[in-house]
Structure formats: structure tokens, C-alpha cells
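We did not get these values from a lab; they are worked out from the coordinates using the rules stated. Here the structure is a predicted model, which is why all the values come from computation and not from measurement. Cβ atoms are built from the backbone, for glycine too; each structure is taken alone.
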Structure I
Amino acid sequence: MQLSCRRCGKKIPPEDIDIQQVQARCRPCGEVFSFRAMVTEALLPPAARYTVATPRGYTLLHRGAELLITWRWLTRPMIHLLLLTLIWDAVLAGGYRWLFPGGISLENSPGLLICMPFLIVGIWLTGWTLCVFINRTTVRVNDTLLTVRHGPLPWIGNVRIPADDIDQLYCEEKAYFHMIIYSVIVLRKTGPRVKLFSKLRQMNQAAFIEQQVEQRLRIADRPIAGEMFWV
């Protein structure tokens, strides 16, 4: 079994593999990781993985030779974001009227500098809230291309990868502040690994995307060091 670093992709020599602790260390980048999931999954037959049901809020479509997975960003907890944004923008509007009753001029420009950080946060909150309420994510897979698009409002994270450059997909689980988040990562044949998604809230969401894309591209699933074990 050949191990590769989950961070930089470098191959791990045997002397840096601790069999008893089921851990490996990458000297080039200093990453220390467990390969327990890889060992456990390697002992299971290929049929051991169950078929992941379509997560709530997700839509799975087959259009000819093309696979589409879509979902909206809006979830029930995001309603709190709307309330926060409305309160923040209301306070900003009231503060503007109080500090600049006659409009912005050279005399009161220092006050504008003081308010600038709060204004920037308000603009970011408003933009993020609009994206949450309007945007959806679409994963599109066919024989030539895998794409991820967020829209209609522009957002970072759009991806385009040639299908013949995809070697494997796998999921990672990480702690993020007080919660657990899940990532879906593409292991490419000719380039660096690409994160399709990095902050999915539920394990079945990440597992569903991995499974559906691999099935569509007829990629035989195999264990990857550091991946989430979801059998």
C-alpha cells in the first residue's frame, strides 16, 4: 500500500510510517495524518459501500448523457442571517443620519473614516445575504467535463475540470470552530488536488456528490489516505 500526503501529495517513505499508531508523517510539509480509514476500507469488498440517498434539498437529474446535481443555499438557520443583516443595516442608516445630517463634507470626513469598517461589514453582510437567498449550486458532469457553478449572483468557487483528468474523488471531515464540516476533493492525474466543496454541513451531502460523480464517470472507487470513512 503506497501512502501519499493528504496535504501536498508527496509519497510517504516506509520509514515515516508508524504501523502501530496508524499514522504517517510527511517530511516536506510536516503534515502528520492517520491512514486508519485507508487500511480499514482496503479490507472491505467494493460492494460494501451503500448507495447514498439524495440529501434533503438536493435535486438529481439525468439529461441524456449529462448528470446534474443542484441545491439552493437557503436553509432554515439562514433566517437568522437575514435578521442580523436587517439590524446591522438599520443601525448603519440611523448612524449615518445622526453623524451626517447635512451630508458628507470636508469638515465631517473624519467621522466617515471611523464608520468605514462598519460600512464594509454591512456591505459584505448584505451581499452574502442576497447570495444565500438567491443563489444555487449546480454540479454538471458529462463525458468531457466536470463543472461547479454558483449563481446567478457571482461567487467564488466555480470549477472546471476535464473529465479525463479526474483520477478519484474523496471526502474529508474536519473540525471548524464548534462544528464539523465536510469537503469533496478531486484527485487529478496531471495537476494538484482541487476542492469542489469545503464547507458542507452534512456527511451524506459530501458522500452523495462523490458517489454520483464517480458513477457517472465510471471511476472505480478506491481508498485515499486521509479521506472520510463513510461506509
Structure II
Amino acid sequence: MKLKELFHLVLRYVLLIVIAFPDLSLIYNTFTLLTIYPVIWLLSLFYSEISLLSGNIIFLSGSYIELIPACIGGAAYFLLLTLNLTTPMDITKRITSLIFIVLSFLVLNIIRIIIFTFLYVKGFAYFSIAHQFTWYFGSTILVVLIWFTNIFIFKIRAIPIYTDVRAIFSDIVSEETDKEKNKKTLKRKVNKILNKIENKEKRKKKKIKEEFDKIKKNKNKK
């Protein structure tokens, strides 16, 4: 893994941690406003008597509707952000993917709130059951559908977290392999140098012996 890739990987996870603390407040503060005001505007097209009270409470045709944090879906937004930031992809694809998944959930969540507001005002008999079902399961199903649609549209092949872990592990294994290769290469070079020195010494000894034998032979002739 190149230094630039490692930097981007660390940055993605650090950014995710920053967004998560404290208590997803950044997400809730941002998307509470982006959810409530479109909801009020859309409801005003159908109801003339509507106003926003303190504490995210909407007064509508004699009814009070409070948009609690669960209605905003902060955890769902964070899960989508987690899936995006823990998946390796180029910066352009990441930004377009992020815009798509966030806007998709925002729009669908606003529609969900509008529908349940209509049901509440009309006095729908199974409102409580339907509301609890979407509260516990709806957001999760929505996140899964949005993410897989995102994968299909942007042709994302990487797997969140797993691909990063595999890349890091491959680098560690590759580094160890390179070390072993370097050791073997170094050993071969050392052995080559030693063989050269040994051969040189042998040639030197042979030459000395030849010179000695030559001198001895000449002496015998005299």
C-alpha cells in the first residue's frame, strides 16, 4: 500500500470517529433542520393551520406531532456514512455515492414522516403498530436497499471494512516476503564475495607455490 493510500485510509476512519462523537450530534443537528422544514413546507400544501413550536413539535389541525431523534434517523445516516467511508473507492465516486445515499434516505424519510402524519391526523386505527414497525425495522430495510442500489449504480466492487483489512494484511505479508527475499539476496551476495576472496587466495597460493617450485628447480640445476 502506497503512503498516499494509507493516508486516505486512516483519514476515512478518523473522519468516521469524529462524526460519531459526541452521540452523533453533528448528524442530528444537521439533518433535523433538513428534515423538519421540508416536512412543514409539504404539509402546508395540504393544511392551512400548521406551525413549528419549540422542541421540534409541529402543531397541525389541532394535533401536536413531535419529531423525536428516532424520526430523524441519525443512526441510519451514520450507518450509510460508515458503509461509504469504510469502502475503498476513488474520491469522485465516493462524493457522488455519498450525495446519492444521503439524499435518498433524506427524501424517503421525509415521505415516510408525511405519510404517517396523514395517518395520525386521520385517526388511522393501526397507526401505533405501523409506526413502531417502521421505527424498528423500516430504517434498517431502507438503509440496506439504498446501499445495494448505490452499489449497482456506481459499480462498487469493494466490501466495507473487509477490503481495507485485506489490503493491510496483504501489505504485511508482502513486507515479510520482501524481507525474506532481501535476506536471501544479501546472503547470495555475501557468499559470492566470499567465494571471490577464497578463489583469489587459492590463486595467490598456487602462484606462490609455482614460484617456489621454479626457484627450487633452478637451484637443483646449479
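Suppose you compute helix-only ellipticity at 222 nm (-39500 (n - 2.57) for each DSSP H run of 4 or more, over all residues; to 500) for every structure in I, II: which one lands on -26500? Of the options listed, only II reproduces it.
For structures I, II, which has the highest computed value of distance in nm of label points 7 Å out along Cα→Cβ at positions 96 and 192?
For this comparison of distance in nm of label points 7 Å out along Cα→Cβ at positions 96 and 192, the top structure is II.
Supply the structure label, taken from I, II, corresponding to P(r) over Cα pairs in 5 Å bins from 0, in percent with the calculated value 1, 6, 11, 14, 15, 13, 10, 8, 7, 5, 4, 3, 2, 1, 0, 0. It was calculated from structure I. Name the one structure among I, II that percent of Cα pairs over 21 Å apart, for residues 80-159 alone of 50 was derived from. Source structure for this number: I.
Given that Rg/Rh (Cα atoms, Kirkwood Rh), for residues 136-183 alone, derived from a single structure, equals 1.06, which label among I, II identifies that structure? Only one of I, II returns 1.06 for Rg/Rh (Cα atoms, Kirkwood Rh), for residues 136-183 alone, namely I. Starting from the value 0.50: which structure in I, II was FRET efficiency 1/(1 + (r/R0)^6) of positions 32 and 208 (r between Cβ atoms, R0 = 30 Å, to 0.05) calculated from? Matching structure: I. Can you say which of I, II returns 7.3 when distance in nm of label points 7 Å out along Cα→Cβ at positions 24 and 200 is computed? Corresponding structure: II. A value of 0.90 was computed for FRET efficiency 1/(1 + (r/R0)^6) of positions 88 and 144 (r between Cβ atoms, R0 = 30 Å, to 0.05); which of I, II is the source structure? Only one of I, II returns 0.90 for FRET efficiency 1/(1 + (r/R0)^6) of positions 88 and 144 (r between Cβ atoms, R0 = 30 Å, to 0.05), namely II.
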